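Scrolling down, you'll hit the structures one after another.
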Structure P
């Protein structure tokens, strides 16, 4: 029996997903490593653009990578280890579009302190999940060779994409670093 209530429209892809699609336009069918698929909005956009989406468990070497939320979570050490895993899965010269937490985010310093600049919310849909926050200098230190930083900008997420990330949004003024990295040869 069909439902009379309207179905929610799919959420738009993250701005970094759109940047990646534009960057790879001349490589139809290329493999894109997506870390943390979430609701699938970026996967749908990548596949619609003609790319094959693979994950970290695949053995395939990818032409590019995307992570819009996975690198917000964890500690600087665990994030560094994940960056190493991604590096091994990319071809030389491949771009990696990724977000990181900013110390300007309203959630910085709130919740349970896990480590330096790492806090876990005590309520909401990410209760207990460690979030790492970086200032520009500490993020640049994390993103040392063999990564080359092509661009690094701090964005007020609410201005860029609205409330697409979480069902519950107890705080406003979410800030993330948007990074375009390149795997050096």
Structure Q
């Protein structure tokens, strides 16, 4: 008999420290987080990078300066209408070599106009996820640290990749905080 998807996630989290801290069940206080049927709902940390609109004439992904953003630590933050900010996951991830992930925003925030953008976690990538949060609503939306922000789905392959993110020494490997775009 095959292992149930939620049991597989729990097993991998314990055996390979795939997610830390790890909620073995879905915590339904506030905006839910933890193990779901086929994935893991991860949380927003208390760290945010807010765009300095007064000094931002343009954003160049090949040359983002740190002073383009203000670092904020907060339990919640109000994201202005038609704006975005960067945040990070509360959880640290270690993705096994035979796994890749897909990430989608939580429906609670989607219903408020929040778009969550997180790129796939490639095989053997590890670190805190840097999250781009865009408010498409015409009014500000409050975001809550320590509560669910997105769901991560795990896709397991029967063939192991030839070159993992760790093998190619990916530029965002082992990122500790909110990481701005960078060139190699």
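Taken together, the values in this text are just the output of simple stated rules run on the coordinates, not laboratory data. Since this is a predicted model, take the numbers as computed values, not measurements. Cβ atoms are built from the backbone, for glycine too; each structure is taken alone.
Some values worked out for this structure:
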| item | result |
| --- | --- |
| At a computed 14.0 (mean count of other Cβ atoms within 10 Å over residues 56-63), which of P, Q | P |
| Comparison of P, Q - label where distance in nm of label points 7 Å out along Cα→Cβ at positions 72 and 152 is highest | Q |
| Distance in nm of label points 7 Å out along Cα→Cβ at positions 112 and 144 derived as 0.8 - corresponding label from P, Q | Q |
| Source structure (of P, Q) for relative contact order in percent (Cα under 8 Å, 6 or more apart), computed value 21 | P |
| Of the structures P, Q, the one that -6000 was derived from, the read-out being helix-only ellipticity at 222 nm (-39500 (n - 2.57) for each DSSP H run of 4 or more, over all residues; to 500) | P |
